[in-house]
Structure I
Amino acid sequence: MNICVDKQRVKESFSIGARTYDRNAEAQLKIVRNFLGLLKSRVSPDDFRCTMEFGCGTGFLTKRIISEYSPQSFYLNDLVEFCVNELEKLYPVITPMSGDAECLDLPNGLSSAVSASTVQWFDDFQGFTEKIHKALVPNGLFAFTSFGPGNFTEIRSLSGKGLNYLSEDRVCKILEEKGFEVLHSSAETLMYEFESPVAVLRHMKYTGVNATASKRSGSTGIGPFRQNYIKQYPYGQGVALTFNPLYFIARKREK
């Protein structure tokens, strides 16, 4: 069952998880590093002259983009205002733009728009892609990571609920329909071992991704949830949690 995203609940979950995120987001950090590796041979510092990042979180991508490419201006967005404000204190180049990225009026003349592990939360990725296209200069860069249908398969199987993850092919089709040339797309499967199902839930809470978690797995349902998880998804000395990151690098077509 695909669920509608409650943005207020997402904001609350990530607000709570912000202070514990960096210590627990091993997979997310790996995804950012992989993403930067893919970018390196396909971009130049000029692509980041005037950049916007949406869904910055605690700054895994932000810090590395600023360090590597030294943008002249950097518009920074996240649902959680605290995250944007903390990064603004570290980097004077940042212009804060907190709030729901789908509802913001985007600055014009962007040379690039980037994001890591955010667009899967969007209600209307097609509409957002149109906004990005209008905000970018010709040949502007739109590069981001998301997650595919194989993400958190264990949780979806046991709870019957999950986000409506778009496939790699579907995202590429949307990008092309909205006026982008896709320079790169790829998918990856990362499997992590946790000592127990409770450790999985704790990880999700500490990284803020529990906004869609079923309440049944948090109270009276924890017994059956734990038993079924151990039975169906053993891995190593514990249990598995699967991540299915997707990577995209695209450019706005020149007219």
Structure II
Amino acid sequence: MHVALTKETFMEQQSGTIEKIEGAMFDQEGVLLEFSQCEYADMARLQEVLRNKRYQEDIPDVVIFLEHTACITVGRSGGYENILADNVALKNNGIAVHETPRGGNITYHGPGQLVCYPILSLEGEKRDLHLYARNMEEVMIRTVESFGIQAGRKPQYPGVWVGENKIGAMGIAVRKWTTMHGIALNVCPDLDHFSLIVPCGIGSHGVTSMAEVLGSSIDIKSVRSEMQRHFSEIFEISLHPVELKDLIEEESL
């Protein structure tokens, strides 16, 4: 029978054969889970399982990177009134609608959008939700800067902006000081899908992507690598790639 990797077992294996992503090494250790395109509901269930195990200290901090299949998510602030398309149009575009416990209003996820979901235990000085949110935004700012794009914040709105257009969204959830959900960076998604909603409930501003700003195609794998590096540096955590089976039993999902 497979035995899941516990936090203690993981730490013991650091001198072993677990691969480490490129970048500086830090005292804090965590694991990296990577997926290609995932259904939103499946990933929501996985986050709940991992959050519970992290809170119980059965596993170390986990950072998940993925893309979602096309969907619309409605956060704790609501957002159904910001869906502009009818059910027929959504179905024709293959877009499902999901409610989610993350903060924020309505948003779109889909292929070409890089999503990062950290499952972190915020301890000590890190128990500062404003600092955590700013650090998550900073991950996106530094990532796009690596590709020559200058982005920043808007004090009245969360997320990351290039001029008047949002390039990166943020919607986090924290329970018992353990994080879920996270950020979504528009690398090369179908921007037409954003016209089906009022993104984040903000009608006065638009949405853009790295590909649109650069005026050329961009390899999302290279963006993924850069985001992982910047996440590690900003949160001062060394990330070690593992398989999902190393963390939980399949029956847990």
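Taking 4.2 as the value of distance in nm of label points 7 Å out along Cα→Cβ at positions 134 and 206 derived from one of the structures shown (I, II), identify that structure.
I
With helix-only ellipticity at 222 nm (-39500 (n - 2.57) for each DSSP H run of 4 or more, over all residues; to 500) coming out at -11500, pick the structure among I, II it was computed from.
Answer by label: I.
Going by relative contact order in percent (Cα under 8 Å, 6 or more apart), which of structures I, II comes out largest?
When relative contact order in percent (Cα under 8 Å, 6 or more apart) is computed for each of I, II, structure II gives the biggest number.
Comparing mean projected area of the Cα convex hull in nm² across I, II, which structure shows the greatest value?
Once mean projected area of the Cα convex hull in nm² is worked out for each structure, II has the highest.
Out of I, II, choose the structure whose coordinates give mean count of other Cβ atoms within 10 Å over residues 62-69 equal to 20.6 when calculated.
Computing mean count of other Cβ atoms within 10 Å over residues 62-69 on every structure in I, II gives 20.6 only for II.
Assign the value 3.7, calculated as distance in nm of label points 7 Å out along Cα→Cβ at positions 38 and 222, to the correct structure from I, II.
The read-out was computed on structure I.
Given a value of 15.3, 49 for Rg and Dmax of the Cα atoms in Å, for residues 70-141 alone, point me to the structure among I, II it was derived from.
Label of the source structure: II.
When distance in nm of label points 7 Å out along Cα→Cβ at positions 86 and 150 is compared over structures I, II, which one is greatest?
Comparing I, II by distance in nm of label points 7 Å out along Cα→Cβ at positions 86 and 150, the maximum is at II.
Read-outs: derived from the displayed coordinates by stated rules, not from any lab. All of these numbers come straight from a predicted model, not from anything done at the bench. Cβ atoms are built from the backbone, for glycine too; each structure is taken alone.
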